[in-house]
Structure 1
Amino acid sequence: MDLNSVRTFVAAADAGQFQKAAVDLSLTQQAVSKRVAALEEELGVRLFARTPRGARLTIDGQAFLPHARALLLAEERAAASVRPGRRALRVDVVGRRVATAGLVRDFHRAHPDVELDVVTLYGADAAVEALASGTIDATFRAVTMPGRQLPDGIRAVPVLDEPLRLFTGPAHPFASAPSVRLADLAGHRIWMPGNAPGTEWAAYYDALAEAFGLSIDAIGPDFGVEALLDTIVDSTTLATFLSERTPLVWPVGHDLRLVPLRDPTPVYPHSLLWRADNPHPALATLRDHLVSAHPDAPDADVWKPEWAR
């Protein structure tokens, strides 16, 4: 259905005269008549009864009018949904229980007027492809993975070096330690079933294992974080890596421990990625907020892969 004809019909219905509707729409009276006639032909009914005093809605015209107004309102809402400054800023946070989701929550608290559409995409390739196609406005990733470069037009800025900790149950040998040297984890089993090959986080932990001789085990199906917690709490040998910024709540009775790592402290490098030609005004607001809130590197020695420096 031609929305220009629908708009002309509504204007004529409101004005009660084709001539006045023509003035309101900056059209000729002949153009108004042609548009209304085309709409009547398409619908197969008469919408107006022409009279010497103007145009009066027929019964069919009266029935069609509220739907015509709804069509025009839908058109306006559709246009507004993609109009710069009106559309929600769509941000990929990787996962809703990771530190990057917390960064976006902090941004929302600081800028509650910015409408957000928070999504989760799996893997850097899918996220970068979504950026390039315009499906999302921004994403958080560990960039410059080995053998990969960002496409032209995609920009990145570091926003968080997230210190990792050893996550254990109460019976693990390091459960009561005030801190653990990274080298002392050699020979101890670190279980991370979510480290799927080809992901940027698997590349990070592969580099960490190689640098310090760690045994990081990704064997077994990934049943989610709750199953991971249930396994870790009862184990005397298994541990994993988490961060204080990971928003987890474990059941009462799960005496789980987050033990600091040192000499050096491994940090996971989060960067914000976006497309350079994206005009959404809230994107610059998000970027400025994250960069200004980017904490300085910890005082202790830190480690991250060469490709992330």
Structure 2
Amino acid sequence: MPTVLITGGHGGLGLECSKYLASHYRMNLVLAGRNLARIQPVALELARRHGVHVYPLELDTSSLASVRSAAAQCRALLAAGTIDTLQAILCNAGVRLSGAPTYSVDGYEETFATNCLGHFLLVELLLDQIHAHGRVVYTASGTHDPDTMDGKMVGAAAEPDAIALANDGKDGKKPHSSGVRYSTSKLCNFLYAYQLHRRLRRADSTVAALAFDPGSAPGTGFLRSMPKPVQWLAQSPLMPWIMRRLGVTIGSPEFSGQCLARVAVDAEYAAASGRYFQSNDGRLIEARSSKVSYDEGRALALWNDSALLVGLA
């Protein structure tokens, strides 16, 4: 059976996606995350319940050494025939860190390192192992777009300058807020997805690259990390109604996880490369991302600088 590698596939949205991939599509899974003690029981339960093979893989996307080790382990499993050719890589894991910037073991601002650089390197190291008609899906967010309510709630994304983002707070200038660091990391994910799509098409590859927004779920950890008034509202039964009235993109772990699985492997989305999909209030729809996200010059600069930061240039 085909195999899907998903980062953060053992909890929240990722777990719901993993369940649906296993139960509905009969996909084998590689669950990649930083805590094997948490991943292993989930892997065993998914395998027992759905009769698929599930492989735990230790991977901390904030650490380039960890990403390289995980990619090498995955390649070894593929070479040995333990797992089949990858049907998809789902770049799903992510963080929104509050407070002042913190830095990864490589010295890069941790939000950018975790949400962007780690996944960028992982895809580059495993791209040649993806099935001819496989997919790479970046979990993104409407928070990247300042023209939407999602973006207004978090803070307008900064310029997607990889070098500046990796060194945020180190240059003597005022660092970006946690919300801006998050929204900018999601903008970078759109730029990665669209630039990968362009590169694949220029190489006459049939692998697809696309972006997916699961929406904000009332009461989730993401909303609880928002300002105090929003935290209070997140606990209110009125929150879904308020979010709809405000125009916020609404999701739920279960439905959004199923949507992520669908765009990753369903034949309906075989020609979806270079496109953006949202789970919004019980519907899976195609959407337009921000104007900046389609800027090819910015995408190329981000790609080249990211390659430099991770040691591929």
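Rule-based calculations on the coordinates, nothing more; no lab input. It should be emphasised that the depicted structure is a prediction, and the values quoted were computed from it without experimental measurement. Cβ atoms are built from the backbone, for glycine too; each structure is taken alone.
So here's what we get for this one:
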| quantity | calculated |
| --- | --- |
| Ranking 1, 2 by Cα Rg over 2.2 N^0.38 Å, the structure that comes out highest | 1 |
| Origin of the derived value 25, 17, 15 (semi-axes √(5λ) of the Cα gyration tensor in Å, for residues 5-148 alone; candidates 1, 2) | 2 |
| Which of 1, 2 leads on distance in nm of label points 7 Å out along Cα→Cβ at positions 45 and 277, largest value | 1 |
| Which entry (1, 2) yields the derived value 20.8 for mean count of other Cβ atoms within 10 Å over residues 53-60 | 2 |
